[in-house]
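A.B. asks: Each structure below appears as structure tokens.
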Structure 1
Amino acid sequence: MEARFLGIPELVEAPHVAVVVDVMRAFTVAALAFAQGAEKIVLAESPEEALALKARSPDWVALKDGPPVPGFDTVNSPGMLRSVDLRGRTVVQKTTAGTVGALAVKEASLVLCASFLVAEATARLLRTRARDGVTFVVTGEDGRADEDLACAEYIALRADGAETDPAEFLRRAAESRAAYELAHGVRQGVHPDDIALCLELDRCPFAMVAALEGSLMVLRPHPVPPPAGEASP
């Protein structure tokens, strides 16, 4: 499988298959939201759109990066998300990198959103759906975020069927600039467990597929069974 690794500014045309990676923290949060029973996640283009969607559907759960803001139910923190009842609910998510990256490739034939939590399921889906290659969108730091690049490279290797030790990729993520900023109070809206939660490899047995539903980009879980004879993670 041919793999390209691009930052958001480098996307000049819609790829055929795109994997949008945001480890710290958008698509870790998304994976945990689905694990907690969320039905779907609407990826908002702006905080104003997120609040407008929330106003039309008050039972939806709206979240964004940064500190708590009136109108939003919670923030883009996997640790804080654990206290929110998401069973059967719709989440509206707006972040500075992950949702921007997904919206940038919304015209692609297949858009997957990924973090370490869904790495193996994402790789399995790519094995069947990305025979002509895949573009990995490294959302953080204009494509330079090592936690996102490490995750993307790991998924690409697994999609090719390579037996790959994840330890080095997880180490790079743990030592990334984003992890430092989360640990040292540079970013707001952070729970002490956020970094550890972002490094939980293959916690979830599903990939996450984003597609246009009307005018909205909607993310949904896509179960990916393990090959016959292989146990789920």
Structure 2
Amino acid sequence: MTALEPVPRRLLRDKAYDALVEAIVSGELPPGQKLHDGELAEKLGLSRAPVRQALARLAGERLVVSKPQSYTRVAPVVAEEIRDALAVVQAMHALAVRTAVPHLAEEHLARMRAANAAFVAALDAEDPAAAVAADDALHAVPIEVCGNEALAETVRRYTPLLRRLERRRFSSAAARASAARHDALIDACAAGDTEAAVALSGEIWGGLDAEEAAGAPDAR
């Protein structure tokens, strides 16, 4: 089964976007791969319009590079760009945790625990896509509770650049360390220990390695 299969007719732009992100992150569409909206539309069972809309969004997120009337390609993995995005995302998550900890209720902690259980189950099943989704669900809780929409929008803007990085990590044995850090983060949040929770958030996001993902200082 591949990511580029026909998708349901509802929310076609979002479905096309999700399928293309998965194909890029998984390597089915590797860096430098030329993208033709007609071919992609045929594989996805869609018209060209939602595919073009999805490609435009991906270009804005720098997962795709495009030159009008010339080409559209999967973007290369560039360590410098990833380092910049990672620094921003790491700082935003730390701020979310710092703001949220005093306001986390048991229902929020329960959601975080459930998300980490799903994360571990995804690792056991060797399903990195599910692991990424579970990781998102866990970290979404402090972002939601902190209530800072500018922060949330910044995370949404820059997280796509980190997807290939996350996918690689969650496909390796190193992902087990992420699960343990998640548990420690939840424990610190439950104890109301803001400083420990912020430090653990930094460790979690600092565990991603931009250089490893790129395979070189600059993989252009």
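A.B. asks: Where is FRET efficiency 1/(1 + (r/R0)^6) of positions 29 and 101 (r between Cβ atoms, R0 = 41 Å, to 0.05) largest, in which of 1, 2?
C.D. replies: Details: 1: 1.00; 2: 0.55.
Of structures 1, 2, the maximum of FRET efficiency 1/(1 + (r/R0)^6) of positions 29 and 101 (r between Cβ atoms, R0 = 41 Å, to 0.05) occurs in 1.
A.B. asks: One of 1, 2 was used to compute relative contact order in percent (Cα under 8 Å, 6 or more apart), and the result was 25. Which label is that? Spell out each step's value before the answer.
C.D. replies: Details: 1: 31; 2: 25.
It traces back to 2.
A.B. asks: Going by distance in nm of label points 7 Å out along Cα→Cβ at positions 37 and 85, which of structures 1, 2 comes out largest?
C.D. replies: On the way: 1: 0.8; 2: 2.3.
Sorting by distance in nm of label points 7 Å out along Cα→Cβ at positions 37 and 85 in descending order puts 2 first.
A.B. asks: Additional query: The value 34, 19, 14 for semi-axes √(5λ) of the Cα gyration tensor in Å, for residues 45-132 alone was derived from one model only; which of 1, 2 is it? Could the numbers behind the result be given before it?
C.D. replies: On the way: 1: 27, 16, 12; 2: 34, 19, 14.
Value 34, 19, 14 for semi-axes √(5λ) of the Cα gyration tensor in Å, for residues 45-132 alone corresponds to 2 out of 1, 2.
A.B. asks: Can you tell which of 1, 2 yields -21500 when helix-only ellipticity at 222 nm (-39500 (n - 2.57) for each DSSP H run of 4 or more, over all residues; to 500) is derived from it? If you can, show how the numbers build up before the last one.
C.D. replies: Numbers: 1: -9000; 2: -21500.
Working through the options, I get structure 2.
A.B. asks: Going by FRET efficiency 1/(1 + (r/R0)^6) of positions 117 and 157 (r between Cβ atoms, R0 = 35 Å, to 0.05), which of structures 1, 2 comes out largest? Walk me through the numbers on the way to the answer.
C.D. replies: Working: 1: 1.00; 2: 0.75.
Top value of FRET efficiency 1/(1 + (r/R0)^6) of positions 117 and 157 (r between Cβ atoms, R0 = 35 Å, to 0.05) goes to structure 1.
Values in this text are rule-based calculations from the coordinates and carry no lab data. Computed from a predicted model, the values in this text were never measured in an experiment. Cβ atoms are built from the backbone, for glycine too; each structure is taken alone.
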